[in-house]
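Please treat every number below as a calculation from the coordinates, not as lab data. From a predicted model like this one, the values you see are computed outputs, not experimental measurements. Cβ atoms are built from the backbone, for glycine too; each structure is taken alone.
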Structure P
Amino acid sequence: DTIFAEGQRRYVESLSSYARQFLGQMDKPDVDFIEGLSPAVSIDQKSTSRNPRSTVGTITEVYDYLRLLFARIGKP
């Protein structure tokens, strides 16, 4: 899927160069222009952990960063 391939490529570009070295080079999809597309993460619909309370945030390890972000921008 072209849209997912471009979203995934944008996500991988946001990672550190250290992390990207383990993923290999990703080809750009054959499109002229895509605007307003956020980075994409794909997760198989299966149980990836033994914890039934796991979420997309915990599985992708983005949960802690979101907690920090909301804690810092929140107003009492």
Structure Q
Amino acid sequence: KNYTAAWDKIKAKSYKIPADSNALQHAKQQKIVLSNVKYKADYEKFKALYSLPKSLEDDPATARCVKAGKLVLDRL
């Protein structure tokens, strides 16, 4: 019983980390930085999807379609 009583006293006091500690401030800042990095990576990925190519040769899908069209015309 002495052991459990001592444990109950320790639990009642419990250690609390101050909200303005250096470790917590650093963790909050790192969370924001990581979030910005992920956002910018996703932005760059989707920016490529929604931007128009400067010419037909720059876009691989369009170049493939043009090449397929030429092959069809050559067969006729």
Structure R
Amino acid sequence: MALSTNNLLTLFGFSMIFTFVITNLLEFYGIGADVYGSYVGFYLFLLVSMFVLPLDYPKGIVKPVNMVNPSQIVYDS
């Protein structure tokens, strides 16, 4: 299930407005870009990842792993 063009544009628009508002609020309170720049960069990285990475993967690519039941673990004392 891929995002439609309308959803992509809406998400991009809201992200741009959100980023603009947050950066202007922080500048108003005297917090410089050197303080919040890395956070905005990480937010933009997440946003780009949402656009680039697929929303779902085909079945069979990732195989389940046999997990050990924690109650079966024997600890040496």
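The figures follow:
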| quantity | calculated |
| --- | --- |
| Parent structure of the calculated result -20000, given that helix-only ellipticity at 222 nm (-39500 (n - 2.57) for each DSSP H run of 4 or more, over all residues; to 500) is the read-out and P, Q, R the choices | R |
| If distance in nm of label points 7 Å out along Cα→Cβ at positions 51 and 67 is computed and equals 3.6, the structure in P, Q, R | R |
| Computed -0.62, -0.66, -0.90, -1.21 for log10 I(q)/I(0) by the Debye sum over Cα atoms at q = 0.12, 0.13, 0.19, 0.26 Å⁻¹ - originating structure among P, Q, R | R |
